[in-house]
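What follows is a set of structures to go through.
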Structure P
Amino acid sequence: MERRLQHLNWLKVRELVPDKIDTIILPVGTVEAHGSACLGTDNFIPTVISEGIAERVNAFIAPIVNHGITKSLYRYPGGTTIQPETFGRYVGDILDSLVDSGFHNIIIMNGHGGNNDTLKKTAFEFHKKKKANVAVVHWWMLCSEMTDEFFGHAGGHAGTDETAMVHAIDPALAGESDYDPELAYCFVPGADIYPVPGSILLYEKDEGYPEFDRAKAIEYRDKVIETVGQFTEMVLERWRKFDL
């Protein structure tokens, strides 16, 4: 069954929503530097996760919000940013529109840490106003324990986890031929730096560097989809159990 909302006509949506499908996934990302990986890393990952879980949770997938809040990496070529107030209003208007179309449950599939605070605030304001259900899923945080078990560490921005995800989608997106360990910078507590002096951001010294093992990347992608799918399924089941 076609799960991408923009591939359907309004007649099909009217037929299915909300009686047969009352849930929609909204992928959200941004455009920014990711080491040797593509600028669209934060867009491609939530998209592939959404596509991977949609059938399992009986949801449609809304078109992605491609541009988000980029800060410390904004000066690297190709990056874009949206003011938090503008971004929040824009996402809020999309959420309102999805509810007006008949959806009661919305899963925001976030691919970018800079969006976290604004999405949390926007989701609560929307929930309070519309009396609809919304969950904001930050996939890398939700999967951090699994990632640590899989790789032996939790990764980092443009590190092991994100690079594996885009490598699984298309090896060309990971940019192995352009990779240089010198692209990495390990965060030092006590300093806020703009632009941050590295486009691979590690959180533990000598941990989280990208790998370029295709088979391992595909296995990791599948585990991410399973982890996020299992969590989303549980949330939806409990919303329905309590008639929310």
Structure Q
Amino acid sequence: MADITRNDALLQYCLHRGDSNLILGQRISAWCGHGPVLEQDIALTNVALDLVGQARSYYQHAAELEGKGRTEDDFAYLRNENEYLNPLLCELENGDWGKTIMRQFLYDAHHFILLQALQSSSDEHLSDIAKKSLKEVTYHRRYSSEWVVRLGDGTPESHRRMQVALDDTWRYTGELLTSAPVDEAAFAFQLAPKPESLAKEYHAFVEGVLAKAQLTIPEIATTAMQQGGKRGTHTEKMGYLLAEMQHLQRVHPGATW
């Protein structure tokens, strides 16, 4: 890290944030036309659109920083799996509605707190993206939180499904709050906070919502938390996701609507 420049640190951090939103947006967009009721189908699709829109802002900034003529589309569609820096949580398969909502809630809770901190970034452009995105993510967090409580404290079956979703997903939250090289470089230049500094507020909020939902956080040792996405090491599902997302651009390079 001693040789990294501020520009490089900012570029990588923008890719990290863009990747996180793009990959999760791609995942939840699969619910379009398949939601449990029309209202929720539209609501979740709008969340996906928000995330992809935010990803565009990060990628556009990254393209300017890189200065090599690449565009937001190049970053989204023409990179390989190990070049993506999203946490593993974002790429997990949707599963049922309960698992999708639980994954969204655990991401939204972190995303909201992170954007609050990024408003104080030493990079004015990154700060502006955070301020604009926070308005949307405030809604995202409220939406997913309400659904977690509704389903967790609902019927015996909905409660069971939400507990299973939490048990399956919780092990991926540790990466959100653990520094990787991309975080360390950004922190060194006061571009972004250390992930660990967000842990107390994150756990307080998440535990409060889960308590209302009558859900129990699984006892998972810190060493069992799944890591790797922010370093470019992904689950086996990531390749399939990228193959679907990137297919058109790779088969027809430069294609536009």
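For the read-out FRET efficiency 1/(1 + (r/R0)^6) of positions 33 and 113 (r between Cβ atoms, R0 = 30 Å, to 0.05), a value of 0.40 was computed from one structure; give its label from P, Q. The read-out was computed on structure Q.
From P, Q, which structure was helix-only ellipticity at 222 nm (-39500 (n - 2.57) for each DSSP H run of 4 or more, over all residues; to 500) = -21500 calculated on? Traced to structure Q. Starting from the value 2.9: which structure in P, Q was distance in nm of label points 7 Å out along Cα→Cβ at positions 57 and 89 calculated from? This value belongs to structure P.
Taking mean count of other Cβ atoms within 10 Å over residues 177-184 as the criterion, the highest value among P, Q goes to Q.
Here, each number is a calculation from the coordinates, and none is a lab measurement. This structure is a prediction, so every number in the text was calculated from the model and none was measured. Cβ atoms are built from the backbone, for glycine too; each structure is taken alone.
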